[in-house]
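Novice: Take a look at the structures listed below.
Nothing in this text is a laboratory measurement; each read-out follows from the coordinates by a stated rule. In this text, all values refer to a predicted model and were calculated from it rather than measured experimentally. Cβ atoms are built from the backbone, for glycine too; each structure is taken alone.
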Structure P
Amino acid sequence: MNKLTIHLTQKKTQKVGTLAQKDNKIYFEYDKAFLKTGIELSPYKLPLKAGLFRCDDDTFEGLWGLFADSLPDGWGRLLMDRHLMRLGINPNALTPLDRLAYVGKYAMGALSYEPENDVEDLAFNEIVLDELAKSSEEILEGSSDSMVDELLALGGSSGGARPKVLVQLSADHTQIVHGKQKLKEGFSHYMVKFASSQDSQEIGAIEYAYSLMVREAGLEMPHTLLLEGKKGRYFAIERFDRVGDSRVHMHSVAGLTHSDFRFPTLDYDDLLRLTLHLTKSMVEVEKMFRVACFNLFAHNRDDHAKNFSFLMDEKGIWRFSPVYDVTFSHGPGGEHSTMYMGEGKNPTKEHLFQLGEKYKLKAYREIINKVEEAISRWSRFAKEAGVSTRTHAEIGKTFIKSV
């Protein structure tokens, strides 16, 4: 694949422009009609202006972050590679444009790519989470590839390292159907996660308990629940890049700023400044500050640049996205992936004071207190989620150290 047409689908579908590859370099040009919209999809690295752009940044294999956000990483890339190998295709020979063509119209967010290299859409009579979880484990172990195509069709466009599927879930949570079809009446779009080979089997219950604590702390988070299988319990979260069958443009901090999320490169100071510049709203800055408080007190150290995103509406107005991927984690080398005023290993409440004062947040002390109060109720949330006594106690100990 050496040329792709990009579309944006929100209330209507419009052509954004064309991606092309030549001599191992990737180029992009906005469509003339799209230039007239005034909509900035990626204002820092791919500003809206006429002419041919060439990507000389290798952060995302020579691709702009706007489009790299559409590509799967970790789990999704593993599935795509296994699928290709079964077809006799060397995954290492694929370019980023080839991979975007496989994602096609099923990218997270509101962008789509044509022409598509279709992965066969498999019709499921019933989605059984226990079977998918078992197959995911076998794929990670390398012991079986029996359901690679099914799992790729169900979640190959999603990011992150943990196995997951994109499904539709009925309002009473009793029916699960394939996520790619037109949204069924009475259903909503959800993401369901399974444990990776490195995870505790309680990971679903832990993340659910954290989601309860997140809301108690005053943070915005989509609806979450624990789905009960015969052999496991699985964390499910409603997708915020879909409203019904309408799509929402989503851009991660990693993609916006071309920050390599695999390495600690950012500070919460950077995130608050970015939020203010992009959204022009102190309300949104306070949201980001509240996340910084929560991640510190709740020992969520996997706070890398891809775990923060912004959403843009059809008028081009940006806001901080609801929070996601918030759970107990040790981070790289035991440090936060995102620093607090230069401190990654042992940040304290004092660093939050500095951050709040720097951005003149009038209510920053109240926000800190509100988040601390929510964290103090961890035992209640852990019990509600069914986290074992031992695990809930071990996690709780880290909160004291964080404060």
Structure Q
Amino acid sequence: MPHIEAGDVAWVLVCTVLVLLMTIPGLALFYAGMVRKKNMLAIMMQSFSLCAAMTVVWMVAGYSLAFGNGNAWIGDFSRLFLNGLADGWDQPFTLGAGTPNAQPTTIPESVFIMFQMAFAIITPAVVTGSCADRMKFSAMLVFFTLWSLLIYAPLAHWVWSPNGWLAVMGVADFAGGTVVEINCGVTGLVCALVLGKRLGYGQENMAPYNLTYAVIGACLLWVGWMGFNSGGALGANGRAGMAVLVTQIAAAGATMSWTFAEWYLRGKPSVLGAISGAVAGLVAITPAAGFVLPGPALAIGLVAGAVCFWTSTTVKGWLGYDDSLDAFGVHGIGGIVGTLATGWFAFGPLTATKEAPAGVTIGGLQLLGVQGLAVAATIAFCGIGTWILLKVTDAVVGLRVSRDEEREGLDIVLHGEQVF
């Protein structure tokens, strides 16, 4: 019989706190440092308010839709308002209890709920970087409430619920290459396209106001990502340790590849480029963290840094879209790179069991095909669903502030405050 392991509980709680730290203050500072002065408080308010709003949404219905047994496509309503948590609250939790693919753990359900809640918080917060400087605060709250329930929760069910159709196929996504990274990247791209460009984009100086804030935020993201990527092991074990190691290696590799690419092509290695490269590497190793060894992790980081640099600079210029803070160029593209790479580099023994001593998840053409299907399904579902929800939100409250309000700045217009 499984029983609660104090060490596993402690580790997952630490990971949960680290993931929450990534949003507040990590992402809030990261984004605040990259927008113009007149919009700093507004972008920070978005991260902070989404932390609160998504907590309530997750408690009321998000968790039930994501991790209720349901069917292959979505959970159910059995856990609305966390119904049933009082039963066995101090007992080990079994994900998908009562189903053929049930997964027993050594932690209580409250810890699992909170860990997954932190992911449900940071994912929409990342998307705000694509619509910075021009989206209404009311529209942001309406859109992401709908998006969390109708896009994020079903996708999490597909991949992480034992009953999800991608999970049954054997998809390898340890910490959210599809659920978090490709999801928020594609969502961000659609948001940028539907909202349109910022006033003066390509003509006015839109350089970051305070890169010091951005560097501090990036440092918090880097450290927090250790919990983000290793908590998926749901315990203090060898797989968690490997996830921490490969996360550090991939982030370092991507930092260097982005930096040297920029140095070679533009003459100088920028601070903004270095921190963007680090995030690209952290993104790319996210799906692979519990599946790969250090060598492939370095390769993933090096490739992700270079590819995300190219996408966020050259490709964005070619296509002309205004993804303000490059959620698509870094998170979307990095997530695709990492998810596909996992399909080839997955090291079987990291998922070995008594029944399958060689491993459950083994890299090769078969797994690569499953990963490719997961990438395609995520892009299609998130892209179409986001477009529909944006149109609904626009009809209800309107998406974008007026031209005069945008010129004045969202800090004053939306919140009546400003940075002096």
Structure R
Amino acid sequence: MDSIVITGGRRIEGELPVSGAKNGALPAFAATLLCPGTFRFSNVPDLRDVQTIISLLREFGSEISAVEDGVYTLESSGINHVVAPYDMVRTMRASVLVLGPLLARNGQAKISLPGGCAIGERPINFHLKGLEAMGAEIALEHGYVSAKAPDGLRGAKIIFDTVTVTGTENLMMAAAAATGDTVLENAAREPEIIFLADLLNRMGGDVQGAGTDRIQIKGGRKLHAAEMEIIPDRIETGTFMAAAAITGGHLKITSCNPADCEAFTQKLRECGCSISEGENWIEVKGPRRPSPVDIETSPHPGFPTDMQAQMMAVLAIADGASIVTETIFENRYMHVAELRRMGADIKLKDKNAFIKGVESLSGADVMATDLRASASLVIAGLAAKGITRLGRVYHLDRGYQHIEKKLALVGADIKRVRER
């Protein structure tokens, strides 16, 4: 099993490109199940989650080829299987995204209840209620969701009780292949939603309102294959920004979309970072020591829950006290115990983390508990005195493309080692 070993205290300086977004690639790959044809995607990140969904699509009969680095073709004409087994989906929550497209195209689907990071309940009942409103028959049996729509799916008005990104995406895809019109109220507004809508429209669909809380989909249109470039990963962008902030570094981040990072950029400016932006780049100069700020996570365009852990690492060495409030996932403070091992002064109460900044962190052996927690420990290790050894880095590999290689290019003393 691999570990990441970091000797901290080095200033991050230089230029880094951002990879394609995991949360853009996964629904895009799932959307290929909607119709036959050859799709082509570029800027696809080299991630464990991407390989997982490729294996899953091949299980259904898709033919997938890597044309060159970051470019894949997906031939979806031969879909002949509608069961997503447990072994395929147990490690990735986003596997549920195949449910809507499979059901819409084939009239049936059987999906194992998905796994992924243990950061909270993230129930899929919103997906299932929406599909039932569209005429599907849903049954839960032996750990599987069995869905049937022998007469096809039909449009419906669906109001989400809680904002859900994957729920919005799943029902958008299903609605694009349904008959009649669908309206999604209280829909997610993330950039990845807009990207998926653009893809569906390029496939011949009619999706309007993406990026707002009301999305309208006109069904009954003949869909076809399309080509698309995966959008930049805003969470990787934010993680690199945090690396510059915590080390007092100077980093130019390229191939990104600054507009997708506004909430995080604002908080880093409050921390004392100097930040400038261009059309597709962000430049961050970190302060000698960050100033404290308070943060509350919320759905886009609010502060993203996927950046909460990384920001907490920065605030752990701030010159004062900060409060972080996590409103999205109830178990997303598992990194706190590991940050404490590195000398952070953090106390938890209900949804709040009370952080008293310390002068410096110290290197320690720590363990990744989920994807973004692992990133926060890398960030902390960059600034810590001594050596930090991060275990269970398979979590990190799910969402960051060769992060240790990228950070090493801009001055970090970081390497991946194979443990016996």
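Novice: Identify which of structures P, Q, R gives the largest calculated value of distance in nm of label points 7 Å out along Cα→Cβ at positions 189 and 301. Each step should come with its number before you reach the end.
Specialist: Values: P: 3.5; Q: 2.6; R: 0.7.
Max of distance in nm of label points 7 Å out along Cα→Cβ at positions 189 and 301: P.
Novice: From which structure (P, Q, R) was semi-axes √(5λ) of the Cα gyration tensor in Å, for residues 213-332 alone calculated, if the value obtained is 31, 19, 11? Display every interim value, and only then the final one.
Specialist: Values: P: 24, 19, 14; Q: 26, 14, 13; R: 31, 19, 11.
For semi-axes √(5λ) of the Cα gyration tensor in Å, for residues 213-332 alone, the value 31, 19, 11 is produced by structure R.
Novice: Also: Taking distance in nm of label points 7 Å out along Cα→Cβ at positions 101 and 349 for each of P, Q, R, which is largest?
Specialist: Values: P: 5.7; Q: 2.7; R: 4.7.
Largest one: structure P.
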